[in-house]
Each structure stands twice: as C-alpha cells, then as structure tokens.
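Student: These notes open a run of structures that come right after.
Every number here is computed from the coordinates shown, using simple stated rules; none is lab data. Keep in mind that this is a model prediction, so the values were computed, not measured. Cβ atoms are built from the backbone, for glycine too; each structure is taken alone.
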Structure I
Amino acid sequence: MVKKIVVLESLFLVLFLSMAGCVHSEPNFSPESNFSLFDPGAEKIVNYEKYGDFSGVGTKDYKYVVKDRKGLAKAIGEGIYPNTESVLKDPAYQSLKSAGELEGDIWSFVETENYQANFFKWATTEETKIPGLKLYFTGLALEKAGLFAHAIKAYYALVVNFPGTMDWTFFHTPWYPARVAIDKIIVISRNHPELGMKLVDTQIRIENGYDNDPDNDVFIVNPGKIVSCPPDKVREKRADLSKLKITRTIGKGRVQLVQFENHHWQMRVDGKPFITKSVAYTPNKIGLTPDNGSLIVYKDWMVADFDNNGKVDGAFDAWVDKNRNNQQDPDESAVGDFELMKEMGVNAIRVYHHSYNKDLLKSLYENYGIMVMMGDYLGAYAVGSGAAWNVGTDYTYLEHQKNMIKSIKEMVMEHKDEPYILMWVLGNENNYGVANNANVEPVTYYRFANHVAKWIKSVDPNHPVAICNGDVLFLDIFTKYCPDVDIYGTNSYRGKDGFGKSLWESVKEECDKSVLITEYGCPAYAEGKSREVAERAQAEYHRGCWEDIIFNSAGMGTGNAIGGVAFEWVDEWWKDGNAWEAGKQGTKGQFKGPFLDGWLYEEWLGICSQGDGTHSPFLRHLRPVYYLYQELWKK
C-alpha cells in the first residue's frame, strides 16, 4: 500500500507524464563555459535546406533526408549528428580517453559535474537504438557547460532529424525529448539574447499523446527554423492589452476571467489585472504525522495553538531565526507567517481541503490583503468520499458521489460570499489514481468533476472554478468532459526552465482555457551538496518557473498563464517515513526528477525551513528563494 506520507497534498508519483520536462536530472544553474570546442562548426546557424530535403512538413509524414552528409557535418561541428568524426580528433577527448575518464555506463555521465567528459561520452557513444537520446544528452552536457550556441545546435538537430524519439521515465511513463529540446532552445535564446538566435514556427504535436500508451502516438512535425535575430529583438515584447477587444468574460462578481481577441487570458479582481502569486500553506508541527493519525494535514494547522496564547501558531506566532542558531534571540520576536507572506508579495494561498477556521481566513484577507484558493480534494486520497484508504474513491459508485457532493456543498455555501475567496479548486492530481480510480475511469471522473463545477457556478457565479490535474495526463478527456471548469490547474515539476511551450500550447489547442500552475517547486537539499548550494539551486529553479509563467501570461507567449502556486511555504517533516522520530529531517530521495542531484526530497520543499526542528511550529529560516520572490513579486 502506498504510504500516506507521500500523497496527502503534494503527490509526485508521476513527475513526468507525456510532454514532461526531463527524464533524468539537470543542474539548477549553468556555469560559464568551462571548456573549448575543437570544432565548433562552420555555421553558427545551420542551413539544413542546403544539405538535405524536407518533406511532409506540418503533417504526420514529416521527414528530413540528408543529401550532403559531409557538408552538414562540417557546418554543424563536433559531436552533433551527423558529425561523429571530428570529436574523435579533439585533443581534449583523446586526453580524457587515455586517462580512462570516459569509461563506464553512459547514464553515469549525466549527473556528474564534469561536463566535458559528459559531452565526449554522449557524443561518441555507439548507442544507436535511440539516436535522439544521444543528441538530447549531448546538448544537455553542452548547456551545463555554458556552450549555449553549440547546445542549441544539438537540440535543434534532434528536432530536425529525430522528432519522434520516445523514452521512458523513472515511473515508466512516455517522455518525448524533441519537445523538451524545443523548450530548451527557447529558454536558452531568451536568457542569452547576446547569441542573436531565435526559434520560429516550430511545433511537434502528438495526437493521442495524453495517455501512457506510446503505441497510438501520431507525430505532427514542423521543425520551423532557427534564425538570426538582433539581441534586442530576441525577447518578445508584451502586447498592449488596452488596445485589444475582450471577446469573453467568465464571472459576474469581483473575480473574473477575460479573454482578448488574440485568445490570451487574464484574471481580474475588482476590475484590475491579477496574476496569482500564491503559496501552498500547511505549516504543521514536527512530530505529528498522518501515519499514526496524529495529524490531519489539511486541518490541524488552522487551529494549532501549542503556546496556548489564543492565536494560531504559524499564522501569528512564527518568528525568523535571523542568524540560524536555532534559538529565539531578543531581537527575534514573533512576526507570523501572514506578515512574512505579505512582505514577500503573496496575494493568495492555496487551501487544499476546506477551512476549519473561517475567522483566520478573514484576518488573512482583511489585515494582509491575501486571498484564498479554496479547495476540495474531490475524493483524492479517499478524502470526502467515505471510502476506506485501502479501497479508494470509486467515481462510478453513487454513494461516494453523494458524499463528495455533500462535501462540496458544505464548502461552497460556507464561503461563497466571503471577500477572501479567489476561486474554487477541485481535486489534487486525482488523475494519478492514488486512493481513487480516476486513472482507470478518467471519463467518469472528469464527467463528475464537471457536474460539480456546474453546480458550483449555479449557486456562485462570482468565482471561477479550477481543476487540479497532474501535468497534462488525460488533457484530451478533460477537454471533452469538463466544459464548465473555467481554469486548467496543473501540478507540474518539469525543471528549472519552467513548464515548456508544450504545456501552454497543449492546453490552448485542446481546450483554450486559462492555466494556473497549482504546484511547482524544488527541494533545498541535495546529497553531497552544501546548504548554500542546494538553496541557491532551489531559488534558481523557482526563478525559471516564475519567469516562464510571466512569459506566457496575457500579452506574451501563449498568453494563457494566470499565475502559480509555489510549493510550499515551510518544510513538512512527515513525508519521509519516520525520520522525525529521530529528531532529524528526512534525506531519503522519494522520486527521480529534474533537481540538483536528480532526486526529489519531499521534506525540503519549503520557502522557509524549520531549522533543527526544536522550535516547531514557530521557527522560520528564510531561504534565498524567499528574497527572490520579494524581488519578483513586489515589482
């Protein structure tokens, strides 16, 4: 049985579904170039039409056939298809090979920091079963090394030559490297406009790509082009939305969604643009755990008063340990999480399942200006359905449906007229099927979710309704059966570059709804790394994710992003077995993912830590990511 410690609010059972970010790990920051190329190629931007023939562009019959292999190899440079020879002549390659530094399995040359060895190993591997993988990890090594122009060449060679490449993730779900390569090129060129390179008109669409069966995939490919571009023209300029006509409005109250004539979406509160700058907030005391029934994750923090002063602990009594000595010094008086979040620029928190302290949320809004994304698990983890954990919610079972509808009605009728409500959020990655059967009955699940959304809007037309999906699994089924859900919410952990063109465009093409990233985050721990390095990596991950959200908000990019929920405010120590019983924070990696050492550590996702745990739930260490968000969210 899956332990409850990994599922109650931030499930990462399938980090990378179809269209996901990265099958293996990548660093959270790139150094300056740390080695030179022996053969950088004759052309900075390769003219593929000069060396071969394209056919079937924009169709399932796409193909590129190389006609002048030698010419293309000379143009593109060492280590990139079809140049498999000049890298062998590289003196640095010969030196490393002679020293035995290129021996070993190719997968061991992904997570090391010897990027030159990684590049040589992948560029010269004779692994030919999936040549697209060879190009992807060659490009990744070059990107890590700061050789960005050559990395773009490798990524684009994958798009042109092997766009249908598919591999399996850690959880045996399909992964499509060419789509990720497109995202990589976009991010690299945007972050390094001095390269003067821009990708245009490129798209790989995968029909039937929202399930876990690659056998039914159909690839529709347009490789587009990489073009030369003045550095000041690389980054897209935001459109003047005031000059665009609004063609659609959702909501009759103070919270609305509007869509412009260019199909971009914007949320508005009291008539003003509102991009959701949110955190997931569950500041529970160390030592409590759902494993032994001592903790109800979504309830206890709202009423906890361990110092018996009549105030909720985290919200009002939290204090900042400025010098990290795990003691409350005279100048470290209580400030409270609500004030700290206000100072960070937070404008909403995500509450996963109901509120058990209405006065607390009133104070959050009235005194700190922070709104609430109010949620109901909708049967995820068997919550609200009446099902036993080991049986799970059955969306085909009428009794379970009745229980969930009762839960929803109680939530909505209790809070719908409160000014702190921003939106309703249904579920939390239910499509992954933990203690429920949405993964085997997706049509039934999404039909039920739509029924619930429709009822909510009948009694509360003033607030939008979002679903919380796991990435884009079953996006096509959601589109067909959830027309009354206003916002496509998705928990997505795709890496430091954000969420990818494929995510934003997929939602736009399938259902044309606004998109809210309902969870994203990165651990502040990595095995063998110092605290400073791991926390820096966490901050850089968050920066990349937030910048991707902004780049795809109204007026730019795909234009359907309306904000995100950073996961999470403070570390929770109950997610790694019983490490807390030994008085320590768990350092067991739960899942492979695109993090500093390749692993997700669920007890280290906080923007704040709880120090050594001796002053929980009050002590806060503010990590660098806190100050990053002050910079990003308070501009």
Structure II
Amino acid sequence: MVLESGTFSVGCNYWASHAGCFMWRNWDASVVESDLERLEKIGVKMLRIFPLWPDFQPLVVLWGQGGVPRALARRDDEPLASDGSTVEPEMLLRLRFVCDCAARHGMKLIVSLVTGWMSGRLFVPAAFEERNLLTDPEVVFYETRLVREIVSFLADHEAVVIWEPGNECNCMAECSRPAARLWLETIVGAIRLADSSRPVAAGMHGLTPAAADSLTPEVKWRIGDVGAACDLLTTHPYPLFTPHAATDRIGSFKSLFHATAESRFYADLSGKGCFVEELGTLSGVTAGEKAAGKYLSGTLLNLFFHDCRALLWWCAFDQAHIGRPPYRWCAVERELGLFREDGSLKPVGGELRDFEAFRSKLPEQGRFPSFRRDAAVILTSPEAAWSSGWGAFLLAKQAHFDVEFCYADQPLPEYDLYIVPSVDGCGGITPELFNRLLRRAEEGATIFISSTGGPLSPFETAFGVESDGYDTPADGITQVKFGSEELSFHDVVRQRLLPTDAVVATGNDDGGTPFFFRRRVGAGELCYFAFPLEREVATMPGACEQGYYRIYESVAEKVLSQRPITVAAPHVSVTIHPAGENRMFAAFVNNGRSTEIVTPQLRNARIVGIFPAERKNEVELQPGQWRVFELVAGDEESREV
C-alpha cells in the first residue's frame, strides 16, 4: 500500500496557477502542463487534486407552480442522462488530462472526491444549496453517484494512488456522530464499490477521541470511527487553526513538533497510518518567507523520523491575483504557494526540492526503520485529550523518550511507563482503567498521573495521601520548586495534600503544601502530581523553554536506562529506529534556536557509523541540523567509521 510505514513522500495540494479553484470552468490545459513541469523540477512526487462538486455535477431544481419542485436537471435545464450518469463528460476528460499530465511528470495523485468545502467557501450544486449535505438522503444519494462515476472513470489510471471522500467534509454541514458515521461509511462504500484496489484516506482534520460507546453529543467526528472506515488518516495542522498551536513563534521547539504530535495522535488512536496532507503558515504575519522555509524544514525532519508518511504543502501556487471568493474574502487564502505569482520559487519550495538531498545522506535509502516507543499516554477526556496529549508528547521529547497515545477504553499496550495526563472532569479515571493500571504497577511498571484537582476514586488508599481540601491562588498562579527549577502553574486549584504512606517526591509549593507523591505498588510505583502538568506545557507560551520536562525525567528513569543512546540537551530530539537483531539507528535533530555541541551518551551500545560522516567526539548541530548514528549492541563504543 502507498504511504507504508518507513516511507515518506513530499508534495503539495494543487489548483492551477491561473485560476485556483475555478480551474475546471476556466480550463487551460497548457497552464496545467506548465504547472506540473515546474513542480516536477523541485521534486514534488505527490499531488492532491479536487474535482469541484458543482462543476462536475451541476444539478439544478426546476420549479413548478407555487414554488413546488418539478424536476431535477443539469445546468442549462438539460434533462438528466438516460443512463443515470450525473457527472459532466467534459469535466471528466479535463480530470483525466490532469492525471495524464501527472503521470508524464512522475507524480502520484490523491483525488479528493466530494469537494464541496474549499478555502472557506461552500461550493455546492444549485439543487442542494439549502439542504444538509451530510444528512439529506437525496443529497447523499447524488454524492454517491458523483463518487462512483469519477472513481470508475479513473480506476484504470496509473497516477491515482489514493481516493478520499472529499476535502474536510466535516466542515460541509452540522450533524450528529451517528449521522457522521453513516455518511462516511456510505461514501467510502461507494468508493470501494467502484475501486477496491486503492486505499481510502480520510481527507479531514478536526477529529475527536472518545470511547467507542460514547453518546456524548459534543463528539461528532470521532478518530476511531474515521479509522474504522478509512485506510489512512490525515491531519491539516495549521498553527492558527489548532488549539494552543500558536502560543509560541513559528520555528520554536513547540511549533516544530505540532504536525508530528497531531499526526501521531491520530495514528495511534485510530490504529491506522496518518500523514500531513495540508500544511502552511497561512499569512506573512504568521511567518515571513525565510521563517516559513525553516519551519517546513524542521517539520519535515520530525515527521520523517516519527513515521508520519508524507507532507503535502498548501499549496502549489499563490492565489492573490484571483479576484473571486474565497480569495476576495480572506487574507489567509492568498499567498500560500511554493511559487510566487511571478513564477519564482519561495524558500518553502526550496525546502521541498532539497528533501531528496537529505534522504540521500541516510544509511537506509529505501525504507527507514520506524521509531520505537517507550511509554503509553492514556487519555481520559475527549475535551482535554489534545491539550493533555500534546503536552505529554512535548515533555517526553524533551526528556528523551517516545510515547504512544491510547484512549481509556482501548487495550493497554505493554510498557514500563504509563502516563495519565491532566485528569479532569467528574469521570476522572474509570475503575476498570484504574484497576488495569494498578495491575501493571504490581508487575513493575511506573504509573504517573497528573490532575486538575478533579475527583478520583479510589484516591487516599491508592495514592497514599490525605486531602485537606483545595483552594485557588488569589493571583491565579502557583509557583513550585522542582530541584533547581522554578515552575509556574496558571489558573489551577491548589490541592492541600499530606502523605499517609506515600513519599513526597520533592518540596512544597509556594503555599507550603507538597504536590508530588510516589508510592510503591508491588514491583512498581504509583506517582501523583497535583497540577495539570501537561496542559500547562501545551497552553502556556514558552513552557518548552523551561524545566517542566525534568518531572518526566524523574519518573522515566527505568525506560531511559533502557535506551541505548541519549543526549543532555532538551531541544535535541532523539528517536531510536530498530533495524534488525542488535542493530539500530538513532536520529538526533536540533529543534532549538541555538547551536548545540552534543556528546552522545551510550548504554550497552557502540557507534559504528555516523551520517553524514563525523569523526569528532563531539557533534555540533546548528538549529535545524540532524545526525543519524548507527549502533550495535555492545559494551564498548567505537567511533571509527
């Protein structure tokens, strides 16, 4: 299957440079040919294309006396075809031309079938403008016709590798979770009836984790439901549109891991591969051209080393010259291209071009081994899952171990460390999950639970503490001292806890109360942290420049001792990639803003190769630079390469 684990593709979303999303009605084959020739020259291997719904299926209602609907027809009042087809033959030929052109230029295509939502504007056949596009049975019937006709027409084409239900179809209308599931299963089923040989990707972002049996009305598009229907999930991790992603400047440690963390979040919780099919900075206010280039470069490295399969930039060409909505409406839809309007290449285009040069320096040219995980992050609340999970991901990266996301009702993967981040709400941790975690602790695992102060049951007997109530600091800030680190927690309750048979793991907060407790449970331990640590890191600006990660270091001693190589610098990420018996690779990336002189620290392993080649005892990594170390198990280090 395309986009398999260990592979990585780079590309972009494509609208023709002269007309944007109006390319099908303002058709110019010579522009398409020229566009793809330019994209081929910078190494673009994959395009995502969009047959705009009203252009391909231009259905209208003909009205009778008294405003009663009389008949459904094509544009210009032409009757529907006698064979039942609804898609314009000329549009299909134009679509095939794009596919032929892509094949000539060595590109593979993702076809986003029901393109009704695009760049902030709804594009719908006139017949359906006043109807719910996800729940109206007549609309859904014609959506399935659109899908089956396009897929059948292109099923034999070599350039098409992935189908999608459409572009961000969860933005087309409001619906309930049952309606969302039914719509998605119906459209994906229609795709597979016409072509079962190719994978189906989701084409959506903005999904939510939740228990499989949840009837919570706030949860509509559940990650697990989309994973059950589709072969691949997708993220569109724009900083401005993702909660808490714009707190730190573009190119910061937090920024460079946004796309990776969100893609791993979707992949782990769905059990399916996930790739970034849209990414961009949206505006020169968010990042200038140079900053955007550096942002893309760092994001590409992190996605690659964390098995995130692909990145497609939004989009191929600037669209500021197109004077129609949505481009006339919204500033974030105008200057998003790899190329400027005059045809010159932007720094982001240069970064895509240079990706093959990066890959050529790696030790494994075909398929780089996937990275290993050391701990599970167990999420317990749909509303807080993203902030809690992202904070945990960032803390683990800075403490130099890697995590797998898991929802509370899913089976526990086998690890020596389990993190239940920023537990909140009246539900807290379910008794069934709590018992599973206690059993793992008795078997030798470390369980770390941080809390907003919400109810937990059992509490006193489980954690070995007694509560004397809680209060709220007058200024909304609580200061704590952890080792040499002075850390702040904003807008949280201060839990007044005293140990019974737990051990206080550190000092008191500024109110004089201990806040971190550890208690032996069988061969393992249960740790309780009385503040929502992960949510603080996710939501507060500059948290990754402080020492919050030291708390994760303290509870991860066992898993850190099992990693063969690490480094002291918190902004240098380290992923371990097993490559066979006693052989592995370790990828170091400097995600900070200053040069790091790093000396790898080895445990029961030795270095037998460095890529790119390096013979010094210390490795200098400029911001954005990387090194891959080849390791074999053994007690003695060797740097002769």
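Student: When distance in nm of label points 7 Å out along Cα→Cβ at positions 107 and 235 is calculated, the result is 3.9; to which of the structures I, II does this value belong?
Tutor: Source structure for this number: I.
Student: Work out which structure the value 3.9 belongs to, where distance in nm of label points 7 Å out along Cα→Cβ at positions 203 and 395 was derived from one of I, II.
Tutor: Values: I: 2.8; II: 3.9.
Answer by label: II.
Student: For the read-out volume of the Cα convex hull per residue in Å³, a value of 156 was computed from one structure; give its label from I, II. Mind dumping the intermediate values first?
Tutor: Details: I: 156; II: 169.
Comparing all candidates, it corresponds to I.
Student: Upon calculation of distance in nm of label points 7 Å out along Cα→Cβ at positions 139 and 523 from the atomic coordinates, which of the structures I, II produces 2.8? Please list the in-between numbers first.
Tutor: Details: I: 2.8; II: 5.7.
The read-out comes from structure I.
Student: Where is relative contact order in percent (Cα under 8 Å, 6 or more apart) largest, in which of I, II? If you can, show how the numbers build up before the last one.
Tutor: Details: I: 16; II: 11.
Largest value of relative contact order in percent (Cα under 8 Å, 6 or more apart): I.
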